[in-house]
Structure 1
Amino acid sequence: MKSFFINEQNVATYAEKIATWIKEKVEQAHRKGIVLGMSGGVDCSVAARLCRLTGVDVHLVLMPYGDDMKKTGNYDHSIELIEKFNFSYHVFDVKPAVDALTIPDDPTYFKNSELSRANIRPRVRMTYLYQFAQLSSRFVMGTGNLSERTVGYFTKWGDGACDLNPLAMLTKQEIS
């Protein structure tokens, strides 16, 4: 059971506690920093800011599927955060890798083609993040919150995979 709730009065205290925890984990493991997949949404933006409070090196990775991030405005949101807080970043288009892994549609045999294709994207993104992390001695930072974990709103071996997750005990209401 959760023993706390973050609100306007205690948000700074909990942000500092979470940042301290992240920093301790990075230092204990002798990592050079953190890599975080940046979608432009609230959860990853909050996680990125918490990581920035640690003082450890933070690198953001945008991984659009073609031009999907630009269509939704998430690319602009990501770049705005990156520029405002001076994050280092890379952009990797996952479309070629996702498309190469997608089994051709066969409605007579496969019944969940759309869901299957939708889950390939976060798995490919996590593969990119773990490769980046290994190449640069970093932890992969997760961005899933308690509300998502409770209802199972994540992809196994995709956005549910991470080394550290500072939002794991926070509800969507606390993050927003």
Structure 2
Amino acid sequence: MANAAVVGLGGTRRILVSDTLLREFPIEEVEVVLAHELGHHARGHLAKGLLLQSGLILAALWVAGHALQATVGVLGLAGPADPAGLPFLILLLTAVGLLTTPFVAAWSRRLEREADQVSLDVTRTPDAFIAAMERLGRLNLAERRPGRLREFLFATHPSIEARIAAGRAAGGRLASAPS
């Protein structure tokens, strides 16, 4: 797969770039991918993601704790710490995870669109952006246009088609802008 990612916090922050990306992509396309990752960095997406995930985990554990406490008698448990309640706890946390997945996916898609826009604004090379999206889709076997339900429920990135459309729109804006 071809990929790049911002990782780490503070002084450990790095952009990881796969050898496939460096080997298979022209330099202009590597630049738009790196600009996208720098967009994540500049907008603080990693820290925001950690805060969101931490908040969701704490909320899920709070809900699970209260639900377990409320069902101790119904489930015939000796108390909320009774190991016999573990299957119920797992079921409950799975349900909470499934309910929050579309929210987290939509939030992630918003951050990806934001990073795409940063890439397009900084590089001003919509043709390279479109070509990079095409190549990423092909190499990573991405579905160009997933079904709406699947995208709503699970997709953490905009579809390849949506990203290409954003690149074309940026190209139109650049072409009509005064020099």
Structure 3
Amino acid sequence: MIPPPKYGKEASLSEILEQNPNLSEEEKYKTFLEFADRIEDMVANFGIHAAGVIISDKEISDTIPIWKNSKADRITQFDKDECEELGLLKFDFLGIDTISIIKECVSLIKRDKGVEIQPYSIPDGDTLAYEKLNEGHLVGVFQMETSGTAKRLIMDIQPTSIEDLSAISAIDWWP
């Protein structure tokens, strides 16, 4: 009864119930569905941001709880928003490897298909690409795929240009 993942993302409880409307009426699933609804979107495990750094004007352990593991000596137990509520700053020092991925794709296309592509000459406005984005298929879209706000905005606004996506990204970032 659970639909297969779409673009690597598992179905939500509401999507499962949409496809199986009688499921919520069955008494034997009542307790399970109530519990599933309560725990959906809860943090299942912790993660360490590969490039996230918290900046503080005093000893960090005086402000937030920290712990360490084999990979790092100081790891916050709070997320970005909780840290910022306490007056701390979070910076992401990202080494974006997207350019390397693009270069590799261009090289493979030339090798395998004999076609030379100039990625920066590709015009904006690919109808099929925007159609997929507007349906909420954001896996692999940097800074959009993990943001529920960006997904909602994209599906509501239905962008048709890179400028639209830039505005959505700015709105999503704004506190």
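In terms of FRET efficiency 1/(1 + (r/R0)^6) of positions 53 and 125 (r between Cβ atoms, R0 = 35 Å, to 0.05), which of structures 1, 2, 3 is highest? Result for FRET efficiency 1/(1 + (r/R0)^6) of positions 53 and 125 (r between Cβ atoms, R0 = 35 Å, to 0.05) over 1, 2, 3: largest is 1. Upon calculation of helix-only ellipticity at 222 nm (-39500 (n - 2.57) for each DSSP H run of 4 or more, over all residues; to 500) from the atomic coordinates, which of the structures 1, 2, 3 produces -11500? Answer for the origin of the read-out: 3.
Computing log10 I(q)/I(0) by the Debye sum over Cα atoms at q = 0.11, 0.18, 0.20 Å⁻¹ across structures 1, 2, 3 gives -0.61, -1.15, -1.32 for structure 2.
No value in this document is a laboratory result; all are computed from the given coordinates. On a predicted model such as this, the values are computed, not experimentally measured, just so you know. Cβ atoms are built from the backbone, for glycine too; each structure is taken alone.
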